[in-house]
Structure 1
Amino acid sequence: MSLFKKYIEEAQATEIKKNVSDLTDINKSLEFWEMETNLHNYLLEELKKYPGQTKEKEKQKIIELADTFFEQESSRLTFEEKQEIIHYVTDELLAYGPITPLLEDPKISEVMVNHYDEVYYEKEGKIYRSHVHFVDSQHVMRVIERIVAPLGRRIDESSPMVDARLPDGSRVNAIIPPLALKGPSLTIRKFSDTPFTIKDLINFGTLDVKMAEFLELCVKSKLNIFVSGGTGSGKTSTLNVLSSFIPNNERIVTIEDAAELKLHQEHIVALESRPPNIEGKGEITIRDLVKNALRMRPDRIVVGEVRGAEALDMLQAMNTGHEGGLSTGHGNSPRDILSRIETMVLMAGYELPIKAIREQIANAIDLIVHQARMKDGTRKITHITEVLNLEGDTIVLQDLFVFKEKGYTEDGRIIGDFASTGIRPRFTEQLEVNGYKLPASWFFGGW
């Protein structure tokens, strides 16, 4: 019995017609679902005769074989119904089953499978429940295994969590029983096939033009910049945009858990961490890669996210001549991310005095770009904050640009302005040495 037919019978038995999407319409004829089952089984056998083909060639072969199948099978199905059957079967054989339409929708940014019959998605910053369903937990497991197997990753009871990525760079996290009590859970953070540009972020209202131009000058002048924010605030997208400002003649080394950055420069070495194998050996951590990157003659080191002991190695690199570093980290505010970095440095296992750690941080990081996901689902850069020096035991910060929230429209959209605080950064001289002059108009009319 095919997955779709089995689901339809379960749907009818449990009276969940209202939750079934148009793509899995339970009112279709029994002949429709029998034909879908027969085609599914036919293609499974026939495709074994054509191994090693690309996905595009496999799609073409499926269409050819399906035409042959329908010619041999006499049926009363319409042309549209036959095309729909081919669509179902193709998604199941080559893509990701029921969630394929969600992944193909460019407006959907995240797909979340809580349970085989609970699928949610995020669209334009808001979360909705989808009407698509898997057949059962094993169906979800097959999709997860299809994602992680080509990457050399594994997921089973001995290793029930995995971070992976789709071919387009979308981030995947899967967790299965015994850790996930309800059954396999899958979360996919989608990334655009065409990476966002600074113009896209301006159009989205993430920042304004003068903030964008200011950040471009900071990146080109090799300031060390840290992007902070909460989960889903858009840190990686902003890091990708900032990385695009790096001149094309510089050697860039990117370090990530799961490769997500999409840079268009020519001189790039992309590194990705590796989890331990089934014997618990062979793990390569972000910290290992940061240490190795220092021996690769980088002009820039871009770390996708700092979340552990690698923070110490990043700070040491920034303080020993490796300028222009870029990274992200989780934090609720510019001040909070500094506390998090302190904690991460202590995770390295060295008994360092807090003051020494704070001196390292103050000397290494020049700028914090803090991003937040607002109540209406939009992402905003709420602070561009300069890191000054250490006074006593406190790192002194000063905000250069902020987002001032004023209220909400009738439909719940946030109202606010990006504004300069009127303070010129202390690193203005460094920008001028690099040939960039900050217009006075950027810092006019502060609070």
Structure 2
Amino acid sequence: MTSESNNRPYAKPPTSVAVFAHVAETSRHDFVPAGMLEHLDQGKDATFTYGTKYVQRPNPIEIDPVSLPLQGERGGEPRQLARGLTEFGGIRDAAPDAWGRRVIENKLKVAGAVLPEVAYLLEAGSDRVGALDIRPKRDSLPVYPATSVIDLERLLTLANKIESDEEVPAEFLPYFNGLGTAGGARPKATVRDESGVLWLVKFPAQKDRACNAVLEGGALEMARAAGIRVPPIHVRTVGSQKVLLIRRFDRYWTPPGETLPAGQESWESTPGTQPNMVEGRIGLCSAMTLMGIDEFSARDSAYTAIAQAIRSRCTHRYIARDLQEMFARMVLNVIVNNNDDHLRNHSFVYDVALRGWRLSPLYDVLPMNVVATERHLHLSVGVQGRLATLDNALSKWPAYFSSREEALATMHRIWSQTRDWMQHFEKFGASRQDMAYLAGAIRRLSDLASPALEAELRAFSP
């Protein structure tokens, strides 16, 4: 190895890293060592060892529901990957996806696909999604990247430069870490508002055909009106462009040392409602991790496979609710043609009070205008595969409900809100161009259902 290669970032990647979890302790919330991820140079033979002290804590967070379950765990013994997997999904979920990786590569001034996977784990910063942090050693300090909302214009400028593969001036370097913490392919950043609450801000991309902040904001408000759980959102104008802010549902606020009551939504807790409120963090994993499959298998997955994972691996108290909501989300995606519904855009949160996983709130719903008459989602919908029709969605109703009547009632509820879709987008100042785009994305009932199902839905009385 040359001296030049030794000077490159991660020319000698570490073979082990420390995994921290943010937990509620007596009178405080803080990161604590959860265990060691080792033998990273040996691929599928990597191991993770829970710390003996960590598993005895009153509020530990499960790292991975498939390869690293907490039930029966004593700590101190290396755990290997579940059969067929090449990485611990719960830890991989703590790394950024496409956009965050571009930010990290720009920051380290390296080309794409050069860095080892461990580099992305280490460089994402301590405000990453979920309750984990990955650091070089047990005594390494956290890195808190989130900037304030008042810096949105600078963040937008920086995001545009990164998207254009431009070299970033030194004056923007302090803002880098706020951009590299989240997943997905589109430009985004993490910011804090004046009260300290953490938000995800989504910026426009250069090739957008309409205002994505309006498109996604309106779709999420439509979902909320239809009874689907959605975190608070705002659309804000930055310069001449609009950005979407979504409250991070993996953060909550309580008095020191307290966890959320079982099942409570994180945004129902806000700083300042009681003295000395502090921020806690909620463990999170993707549907891919909950299902125990890899990236390759995920390409051929289905909504019914997510439903099966909910039945087998989620906390019993919320299984029925989560199955019904998963069906509702699938129906919404069919109607608005959100074909970016892959397994990383469905996630689960760890409920410490219940010691189990439940479906997270909804996110990443973007109507897509396509020319094709026959449309398909990313995931398989029903007996006709990925075909995006309501008949196809209804064909697998036993995976979600005990009766077809329940499935039809849920489908009717979603359709009832989406047929008056314009009002939800007008709320955010949709332009004529936005409305024209949406008109090509959101289809009429007659385009979505057979004549028989259309008649049944129109006649349905809840």
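Every number in this text was worked out from the coordinates using simple rules, so none of it is lab data. These numbers were taken from a predicted model, which means no experiment stands behind them. Cβ atoms are built from the backbone, for glycine too; each structure is taken alone.
When you work out relative contact order in percent (Cα under 8 Å, 6 or more apart) for each of the structures 1, 2, which one comes out largest? Largest calculated value belongs to 2. For which of the structures 1, 2 does the calculation of distance in nm of label points 7 Å out along Cα→Cβ at positions 273 and 361 return 1.2? Checking each candidate, the match is 2. One of 1, 2 was used to compute helix-only ellipticity at 222 nm (-39500 (n - 2.57) for each DSSP H run of 4 or more, over all residues; to 500), and the result was -8000. Which label is that? Clearly, the read-out refers to 2. Comparing Rg/Rh (Cα atoms, Kirkwood Rh) across structures 1, 2, the highest figure comes from 1.
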